[in-house]
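Enquirer: Okay, got some structures for you below.
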Structure P
Amino acid sequence: MFKIWPGGIIVAMILFCSFMIGFTIYSTQNKNELVDTDYYAKELRYQEVITQKENLLGLAEEVVLTQENGALSFSLPELLQRADSGSVDFYRPNDQKRDFEISWTEFTQAGYRIGNERLGTGRWVVTLKAYHNGTGYFSEHRINVE
């Protein structure tokens, strides 16, 4: 019985070392992207976002996103259609390279529509920020583009 015991320890050590080497190779090959590059700065400005969300809730209409005819269409309240400035941010949670931002002038010229060819299929977080007479409005939507 005691003759098997040293062999068992050696086998256990070999298995453990194999597991550690395999785990090290696996962990170095996975990409580990941060959610956002300036995460802490955005967190400090979050009270401003809360105020802008409340401003949007005070309007009679809501921001509505619909997918139709190969495009993502926005239905904006009348006040936001007359906004002075703003932007629409498209954030892809699983691929930071595909994130992009559209300026308010480009967004209004496109008729509040974004073609699916620019987005591609998948999950997106769409953030709309608009400013009208110094008052900010913020809207966030989670969508799946098909």
Structure Q
Amino acid sequence: MADIKKDSELLAEIYRNAHYALESISDILPETEDGEMCEELKKMHDDYERISGRAAQIAKDEGLELKEPGPIKKAMMWGSIKMNTMKDGSREHIAEMMTQGTVMGITALARSMGDCGENCDPEIRKLAEELLKTEQDCEKRMKTYLN
């Protein structure tokens, strides 16, 4: 039997994870001059947007409220990205920043999936697995830009 509290916590983690990725990519894109990296980031953005939308739809269907990251957290992320890209806007540095973000996302998601266990709602579990695969694929693609 599924544990509704754990299901909702996993769904919240999926949404939060995808939302942070979307924010980060949106903040990094204007700083990215490399055309190939821009295309890669746009593809990643589309993947995270689809997952975020699916999480929001499941939450709506289940009558759950998902919280977006607060304005302070968003401002801190934006400031960090702007400072980092001002110092070094190279393709390698952007790939390194994105890799660090995906590793943090993978860790948080894997922890939440472990907390939920096997008795998770199958639809939520499937979405979590899809996000995990997306994060791992993004990490792999970003690592190809590291020298």
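Enquirer: Work out the source of -11000 here, i.e. which of P, Q gives that when helix-only ellipticity at 222 nm (-39500 (n - 2.57) for each DSSP H run of 4 or more, over all residues; to 500) is computed.
Expert: Working: P: -11000; Q: -28500.
Of the options listed, only P reproduces it.
Enquirer: Which structure, out of P, Q, was Cα extents along the principal axes in Å derived from, given a value of 86, 37, 22? Intermediate results must be reported in sequence, preceding the final value.
Expert: Working: P: 86, 37, 22; Q: 50, 30, 21.
Of the structures listed, the value fits P.
Enquirer: Further, regarding this structure: Check the numbers for mean count of other Cβ atoms within 10 Å over residues 53-60 across P, Q and tell me which is largest.
Expert: Working: P: 12.8; Q: 16.9.
Largest value of mean count of other Cβ atoms within 10 Å over residues 53-60: Q.
Enquirer: Matching task: 41 is the computed value of relative contact order in percent (Cα under 8 Å, 6 or more apart). Pick the structure from P, Q.
Expert: Values: P: 22; Q: 41.
Working through the options, I get structure Q.
Enquirer: Among the shown structures P, Q, from which was the value -0.54, -0.58, -0.84, -0.93 of log10 I(q)/I(0) by the Debye sum over Cα atoms at q = 0.16, 0.17, 0.25, 0.28 Å⁻¹, for residues 61-100 alone calculated?
Expert: Numbers: P: -0.58, -0.65, -0.98, -1.01; Q: -0.54, -0.58, -0.84, -0.93.
It was calculated from structure Q.
All of the numbers you see were taken from the coordinates with simple rules; none came from a lab. Because the structure is predicted, anything quoted here is derived from the model rather than measured. Cβ atoms are built from the backbone, for glycine too; each structure is taken alone.
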